1. Consider the structures P, Q: one of them gives -15000 for helix-only ellipticity at 222 nm (-39500 (n - 2.57) for each DSSP H run of 4 or more, over all residues; to 500) as calculated from the coordinates. Say which.
2. Using FRET efficiency 1/(1 + (r/R0)^6) of positions 11 and 35 (r between Cβ atoms, R0 = 25 Å, to 0.05), single out the structure from P, Q with the greatest value.
3. In terms of distance in nm of label points 7 Å out along Cα→Cβ at positions 43 and 59, which of structures P, Q is highest?
Structure P
Amino acid sequence: MTSCNLSVNHLVNVSETVVYTEDPSDPSKTLFKQEASVKCGESISRFANFVEDFFVQRFGDNAVKGRQGFENVLDRLMGQGETIKG
């Protein structure tokens, strides 16, 4: 699955790729790989490194939260999980 931002893409282009594959060591499990690239447009080239670093950090933080939420939902669906904490 691949996605990219459509709003403000003339300033910052973020492209995210998520790949789900079967775990070769255990076919009942799925491996999850997530990547993102951040590229600043010419109009903010002076601030490109700062902006790119900011977006990469935010992406990483959000990816951790998203992965935890996804795992909580899967655990609950499988009857193994705790209640999701807010």
Structure Q
Amino acid sequence: MPGQLKELIDKVNGSDDDKISCVLADISLGLAFDVTAELGIPTAGLWPASMLQLMFFLRIPKLIEDGLIDDNGKTLISFLSE
């Protein structure tokens, strides 16, 4: 996907029509952010799912560190497992 996205942006920006001046992408598409950074295009991320889900997603390393879940995502507290 990164090669195709870069190719698409280059094609659009190489034409005489409107240019891509920024990219809005779902934050789960990290490759889009890598490509736009390489091309020097500003990028804004969005998270279309719930804020609670995002907060949990961002806290997974801390939950593993605290021993609340293991490296495979299994909860280690019985009331969360039920």
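1. Considering all the candidates, the number was obtained from Q.
2. Going through P, Q one by one, FRET efficiency 1/(1 + (r/R0)^6) of positions 11 and 35 (r between Cβ atoms, R0 = 25 Å, to 0.05) peaks for structure Q.
3. Q
Taken together, the values in this text are just the output of simple stated rules run on the coordinates, not laboratory data. Since we're looking at a predicted model, the values are computed, not measured. Cβ atoms are built from the backbone, for glycine too; each structure is taken alone.
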